[in-house]
Structure formats: structure tokens, C-alpha cells
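Participant: These notes open a run of structures that come right after.
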Structure P
Amino acid sequence: MVRLKFSISLSYQILDSASDFIFNIQAAKTRCQTIVSEALSISQPITPDYYTDPSYGTRYVRLQANNGPLVVQYDATVDIAHHESHPDSLQEMPIATLPMDAMKYIYPSRYCQSDRLRKFASTEFGNLPRGYWRVQAIQDWVRARTAFTSNSSNASTSAIDTLTDQAGVCRDFAHLMIALCRAVNIPARFVSGIDYGADPAMGPTDFHAYVEVMLSGRWYLFDPSGVSPPMGLVRLGTGRDAADASFATVFGAVASASPVISIEAIVDEGMGMHLPRHRDEILSTHGESLV
């Protein structure tokens, strides 16, 4: 088990008389991610609305803020349990045997235009042995051909753009890997979160994006950017791509500052709490197999 303690602080200046916000910054509640403690504070005297998606445990906070400064602070400690599998045991699934709720993750989406990459993906990966190792080959290909470059993309950058520009940030790596997997009929989806274990030379801790791919009836973790070990990934939101898992959606005239995020691992070997590290086993935090 991994125990991670983290903090997120978001600061805004509301320029209109009022603006609406939808936040997805609380740790998702899943079978494998347990919230030990948490606290959410809002600087303005307003009462937010809360909603939890029953499918993924994604949690939303909706609020309307008044003119002036707004600070939203979230602190949490979570325990994450990992299911481990040997790479050779993981197989791709024929379309006819996929769980029905996984079907939407083989279709193209706003940022993952897999339909436009089918010929390319078939040429690059179509003749590789099916199963985990083909997914690993896609991840390795994305990582080798894409430079991690801060401020190299924006909110409209898609998988096609990243393939062309050969540069991006974590969400761009994720979108490209997802699109290539879907282009060869492997279900893949986008996860937003926070990561532990990134090289401090990369700068301050930030929100992170990674990938889940369905193999042998279970969703497995992949981080194509290579920023952190999969053991150090906290789940906030899950969806088809970044459009489904934004940490903040703003309606109105608002100026924002960069998020301030911190994360630490709490290690207690006696209680089975381990430091996140790279593993030979392939990890899942989805819970039970779907088949």
C-alpha cells in the first residue's frame, strides 16, 4: 500500500459581479483509493454543491463566487492499494468480449482522434504481438518521439498536434498514447491526478495526466511521460480525454494564478506503507476485474 499526503491551493480574482466554477480537485473515492483524511476550504462565504460520479468516484464541487479574490484549498491523505500482474499474463480483448462500459473508450474523442490515426497506428504497431507488450511498445514510442517541454501546448492541442510537433506536457503524452491505442482497438482512457516521485529539476509539483488501458478485463496504469512511477499516482478524475477531467472549469471573467501543489509519501514498512517506486509488475487501481 502507498499513503500519500497532498495539498492543492487555487487562487483567482473574480472580475465580474459573479462567476461560476466547477472543480475536480478532491481525491476520487474508489475501491483502491481510500481517503484517510481531507479538508476543503473556500475563502468566500458561499455554500458549494457536491456531486460524486458513481462510475469512477470522481468528485465535483460547483460554486458561484463573488467579485474579488477567491482561494480554494484542498488537503488530503489517501491510501492506494495496487493490484499487481505479470506483463506476460495480460492480453488484449476482442471487441465482442469487452465490457459494455468500456466500449466508449475505443471511439475517437475531442483530443484523441484515433479515427485519423488508424492507418498510421496499423503500420507502426499492427504487426506486433498482441497483449501487454504491444501497449508497452506504444508507450515507448510516444515517450521516445515526444519531448517533455513546458508551455509547448495549450487547451486546444490534440493528439494529432502532439504527433506533428513532437513536444508536449503530460496531458499531450497521454492523449497521443490513448489515440494510438484506440486506433488499434485497445480501450484506453485519460486520468487526471497528482504524482509523487517526479524529478525536482522539472519544477514545482503540478497536476498530472496519465493513461489507463484495458487488458484482460482490468484497467492498468501507464504514464507515457515517464514523469513518475505508477505507484505514485493519485486519481482525481477519469474520462475519455482532458475534456472530461479538467481540474477547474470557469464560467465568467476571471484571472487565475498558477496552482500551488505539494505531495509527500508517508512510509511505515511495519504498517505496509511503501515508498512509490518503479516495479516490474504492471499495476492497476481499478479494483476487481470486469470480466
Structure Q
Amino acid sequence: MEWVIAIFSAVLLDLYFGEPKNGHPLIAFGRFASFVEKICLKTQLSDFHQRIMGVIALIFIIVILIVPLYYLQQGAWFNWLIAPIILYFCIAATSLKQHAISVFSALEKNDLKLARKKVAMIVSRDCTKMDALAVRRATLESVLENGADAIFAPLFWFVIGGVLGVVLYRLSNTLDAMWGYKNQRYLYFGWAAARLDDILNFIPARLTAMSYILLGNTRLGWYCWLCQAKLLESPNGGVVMTAGAGGLNLKLGGTASYHGKDKEKPFFGGANLPTNHDIKRANRLINLSLILWLAVLAVISIFI
């Protein structure tokens, strides 16, 4: 029962406070990871040795943060007081939806310049030349994919491994965001962080995709998952985005620019071109999926 109370408490904290404006622990973690990167990442090393240094950096960061947490959680007060706060810092449901709504509001005002600025806060692609349709697609893809990364995967790993599980997942996911780029600098050094993130996201991504399908256009969602997910690069993001796009019956994908170079990404999902209000539909799908997960966890807790 303690873990259920912790989950509901964390979700309520996120709903009420949203993402902390200042002093988020992940900011401090990012600085620490950057410090370790400066020590370990030497581009003059061979590809093999860069990969080894990436493994060492990953293990060092995880151990130095997880071990103290392991001993802290032995206190009887930990699960009731500290665990909900840690989980709150590891999820970002309200922040994700607020970012999406800020893009929606800019588009509704026909302020494309502002919409590009807002969407640039949640995607890694170049946004300076996006038209309104590209902004909508980027926003929708981010909401669907980050629904898994920022909400449902942390909840899954909290249920499986408690505080240690969710912190391990959040650290891995953050390091993948920092080091997981397939460019000259991080291709080998970031390999370990990227692979660990893929492993930890494998089951949560598919549970998230199933949620999108059950709560949306079920038949089309299944079809898009089975036939289109393999077309996308990410083994987990592809599953989530195709299922979500099918569930919403929206055509996503297409050309995107990364670091000044256009990349032809396959189209996926349904037949309808996204409108501004489809951003709200995506947020609604996230809300319904979260309610579904909380209901299932509450029922499970009764029989455990």
C-alpha cells in the first residue's frame, strides 16, 4: 500500500506544482554528468576506448548516486515522506502538457515565430524554418513520445524497483538525452547510456503504446504499431509514436532538420493532417492513459 500512496501523492504534487521552476535535481545532475564527461570523454582515443570510457562514466555516475540512496531508504520514514517527493521529481506530466499548450496558444494566435520558439523547448530538431504544420507534427510527436519517457516509464520503474528503480531510470534517460546523439562526439562514448535507456524503456514503451491504442482508435493504432514502428529509428519511440498517431488518426513524420541538415523521416499514423486542436487531443490521451494506469495500479494494490 505504501507504493500506491507514494504514486498518487507524487501525481498530485505534479498536478498542483508542476515542474519546479528553480532548483530541479536534474539540473544539478546534468552539471555533475558534464563534469564527468569532461574527465572521461577524450575524442583522440580510439572508437573502442571511447566506448569503454562511456561505460566507465555511466557506471561511476549511477553507483555514486544510487548507493547512498540505497542506505537512505532503510529508514521507516523514507517510503512515506521522501519516496513521493523523489517520484514527483522524476515525472513531468504537467510540464509536458503545459509546453504543448503553449505551442497551441501561439498557433491559435497565428504567431508562428512564437510557436517555433515554444516547440524548440521540447524537441531537438531545428525549428527556425518550420511552417505551422511542421510545428504541429513536432509537438504531437514530442507529447506522444515523452508521455512514455516522462510519465509512464518512471511510474513503471517505481512499481518494479521503488525509489532505486525510478532514479536509475531517470538518470539513464537523462544521460541518453545528453550523450545519446549519433554524432562524431558521442557516437561511441554515449553508446552505453543509449543502450541502457533502450533496455529500461522496452517494456514501459509498449505498455504506453497499448494505453494509447485502447483509449484511441484501437484498430488503426494496432495497425500502425505493427506495420510502421519498424520504419522509425528508435526501437521504443517508434512503437509509442506510431501507436499514438494511429490512436489519434493523425499523419505525423516527414522532413525534419537536425543540426542544419534535412532528414527525410517516414510518414506514419493515420490519414488526417494535424490541426491545432489535435494538440489538445494528444494531451487528453495522456490524461486518460494516466488515469488508466492509476486505476490499474489501485486495483493491483488491493490484491497484493
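No lab work stands behind these numbers, since they all come straight from the coordinates. For clarity, every value in this text was computed on a predicted model and none was experimentally measured. Cβ atoms are built from the backbone, for glycine too; each structure is taken alone.
Participant: One of P, Q was used to compute helix-only ellipticity at 222 nm (-39500 (n - 2.57) for each DSSP H run of 4 or more, over all residues; to 500), and the answer was -23000. Which one was it?
Facilitator: Details: P: -4500; Q: -23000.
Going label by label, the one that fits is Q.
Participant: Which of the displayed structures (P, Q) returns the greatest value of volume of the Cα convex hull per residue in Å³, for residues 145-240 alone on calculation? All intermediate terms of the calculation are to be shown ahead of the outcome.
Facilitator: Working: P: 101; Q: 86.
Of structures P, Q, the maximum of volume of the Cα convex hull per residue in Å³, for residues 145-240 alone occurs in P.
Participant: Continuing with this model, one more query. So if we calculate relative contact order in percent (Cα under 8 Å, 6 or more apart) for every structure here (P, Q), which label has the highest result? Write down the numbers at each step before the final one.
Facilitator: Values: P: 29; Q: 19.
By relative contact order in percent (Cα under 8 Å, 6 or more apart), the leading structure of P, Q is P.
Participant: Who wins on FRET efficiency 1/(1 + (r/R0)^6) of positions 1 and 57 (r between Cβ atoms, R0 = 30 Å, to 0.05) among P, Q, i.e. which is largest? Numbers along the way, then the final one.
Facilitator: Working: P: 0.95; Q: 0.20.
With respect to FRET efficiency 1/(1 + (r/R0)^6) of positions 1 and 57 (r between Cβ atoms, R0 = 30 Å, to 0.05), the highest-scoring structure among P, Q is P.
Participant: Looking at distance in nm of label points 7 Å out along Cα→Cβ at positions 17 and 33, point out which structure of P, Q has the largest value. Working shown, then result.
Facilitator: Numbers: P: 3.9; Q: 2.2.
When distance in nm of label points 7 Å out along Cα→Cβ at positions 17 and 33 is calculated for P, Q, structure P comes out on top.
Participant: Comparing mean count of other Cβ atoms within 10 Å over residues 105-112 across P, Q, which structure shows the greatest value? Don't jump to the answer; show the numbers that get you there.
Facilitator: Working: P: 20.6; Q: 14.5.
The structure with the largest value is P.
Participant: Ranked on distance in nm of label points 7 Å out along Cα→Cβ at positions 129 and 273, which label among P, Q comes first with the largest value?
Facilitator: On the way: P: 4.0; Q: 2.0.
With respect to distance in nm of label points 7 Å out along Cα→Cβ at positions 129 and 273, the highest-scoring structure among P, Q is P.
Participant: For distance in nm of label points 7 Å out along Cα→Cβ at positions 137 and 161, find whichever of P, Q sits highest and give me its label. Before the final figure, lay out each step's value.
Facilitator: Working: P: 3.0; Q: 3.6.
Looking at the calculated values, the largest one is Q.
Participant: OK, next. For the read-out mean projected area of the Cα convex hull in nm², for residues 49-168 alone, a value of 9.8 was computed from one structure; give its label from P, Q.
Facilitator: Answer for the origin of the read-out: Q.
Participant: Here is a follow-up. To test your reading of the models, identify which of P, Q gives 1.4 for distance in nm of label points 7 Å out along Cα→Cβ at positions 41 and 257 when calculated.
Facilitator: Values: P: 1.4; Q: 2.4.
It traces back to P.
Participant: Looking at distance in nm of label points 7 Å out along Cα→Cβ at positions 209 and 281, point out which structure of P, Q has the largest value. Please list the in-between numbers first.
Facilitator: On the way: P: 3.0; Q: 2.1.
Top value of distance in nm of label points 7 Å out along Cα→Cβ at positions 209 and 281, among P, Q, belongs to structure P.
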